[in-house]
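Undergrad: Please go over the structures that come below.
Just so you know, all these numbers are worked out from the coordinates, no wet-lab data involved. Only a predicted model underlies this, so the values are computations on that prediction, with no experimental measurement involved. Cβ atoms are built from the backbone, for glycine too; each structure is taken alone.
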Structure I
Amino acid sequence: MSCFFLARWSPWLVGVGIGVLVWLGFLFSNRAIGCSTAYARTGGILESFIRGKRVKDREYFKKFSPIVDWEWMLVLGVGIGSFFSAILSGQFKMEIVPVIWSNTFGRSIILRLVAALLGGVFIGFGSRLAGGCTSGHGISGSSQLALSSWLAFILFFTGGIATAMFLFNFIGGV
């Protein structure tokens, strides 16, 4: 049980654990693991407080009902698990502007929040456009040897690396 107190876990063991989780997901629910649809469903749930049942008239929500489902609970579990992992390992700290960000872009909280919001919007839009996120394509889709998932996964990482290099080498260096 001492592994739960480590700051860094073995990527090999975590990879095996994720693989077993994907296998169990298919075995017990016949579903792939993914997270991005849960965020879209959350948007629909929030919208239903304003528009009521008319939300279900939208084409998207006819296919993906705005409900709390297993994907939604997976996202919640990832957040809770991450929190407890940080606490148990002694790595938890409240930080609005991370050190790597402040060293490159300064300590502006507004700039950090705007960048985080825009990044979240772009990631959400891209994952819905691609029909899934890194967990859906990169873990579940690639484990099924789906060519579209391998392509999406490669492009996710290529785009992420290019964006980080652009931000930290060109924008941050100015």
Structure II
Amino acid sequence: MSLLRLFFAFFQIGLFSIGGGYAIIPMISEQVVQSQHWLSAQEFTDIITISQMTPGPLAVNTSTFVGMRVAGIPGALCATIGCICMGVCIAYGIYHIFQRFSSSRVFMEVLKGLKAGSLGLIMAAAAIIVSLAFFKEGRIAMEAIQIPAVFIFLIILFISRKWKMNPIALMMLSGVVGILFYQ
């Protein structure tokens, strides 16, 4: 596996990752799982889960973990640098554009359109995560449903909405309940 291919895959992800974070998950999945076949869908879901629990931006964490899984430390460096280099340049450029055109009505309407597009990408990422969490191998069918995963989700959702618990405590509780259900 060429480190250059890993770099350019994540460079492309960084270049076209409007919305960042959750909005970038479908693009990473398409590159890593479907196009390059570096990871299985389950491995990708596991990496997304770990990336959400570690400090730092989701896209950077995911690129680092994928790079590490695919090509070790050199792969982690190539994927991470590829993911962030265009983002830094684009953010710098957008900052200057925003400073110059922040009073422009047209510019503000463009930003509203980008927000809507980002929301669509986030919802697509949520659909991918739900299908991979609730169904074996992401295959949506009644015989593939994972009842313990749905049960854990509903318990954590209820606790989160009812008592507004700390997200870290909820993640730890999810892990403990997962151990009980999946052993």
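Undergrad: With mean count of other Cβ atoms within 10 Å over residues 82-89 as the yardstick, tell me which of I, II scores highest.
TA: II
Undergrad: Something else now. One of I, II was used to compute distance in nm of label points 7 Å out along Cα→Cβ at positions 2 and 122, and the result was 3.7. Which label is that?
TA: Source structure for this number: II.
Undergrad: Here's another thing I want to ask about it. Out of I, II, which has the highest value for Kirkwood radius over Cα pairs in Å?
TA: Top value of Kirkwood radius over Cα pairs in Å goes to structure I.
Undergrad: Next question, about the same structure. When FRET efficiency 1/(1 + (r/R0)^6) of positions 98 and 154 (r between Cβ atoms, R0 = 41 Å, to 0.05) is compared over structures I, II, which one is greatest?
TA: Across I, II, FRET efficiency 1/(1 + (r/R0)^6) of positions 98 and 154 (r between Cβ atoms, R0 = 41 Å, to 0.05) peaks for I.
Undergrad: Assign the value 4.3, calculated as distance in nm of label points 7 Å out along Cα→Cβ at positions 90 and 146, to the correct structure from I, II.
TA: Here the read-out was taken from I.
Undergrad: Next up: Which structure, out of I, II, was helix-only ellipticity at 222 nm (-39500 (n - 2.57) for each DSSP H run of 4 or more, over all residues; to 500) calculated from, if the result is -20000?
TA: Structure I accounts for this read-out.
Undergrad: With mean count of other Cβ atoms within 10 Å over residues 42-49 computed per structure, which member of I, II shows the largest figure?
TA: Across I, II, mean count of other Cβ atoms within 10 Å over residues 42-49 peaks for II.
Undergrad: I've got another one for you. Comparing I, II, where is distance in nm of label points 7 Å out along Cα→Cβ at positions 10 and 114 highest?
TA: Looking at the calculated values, the largest one is I.
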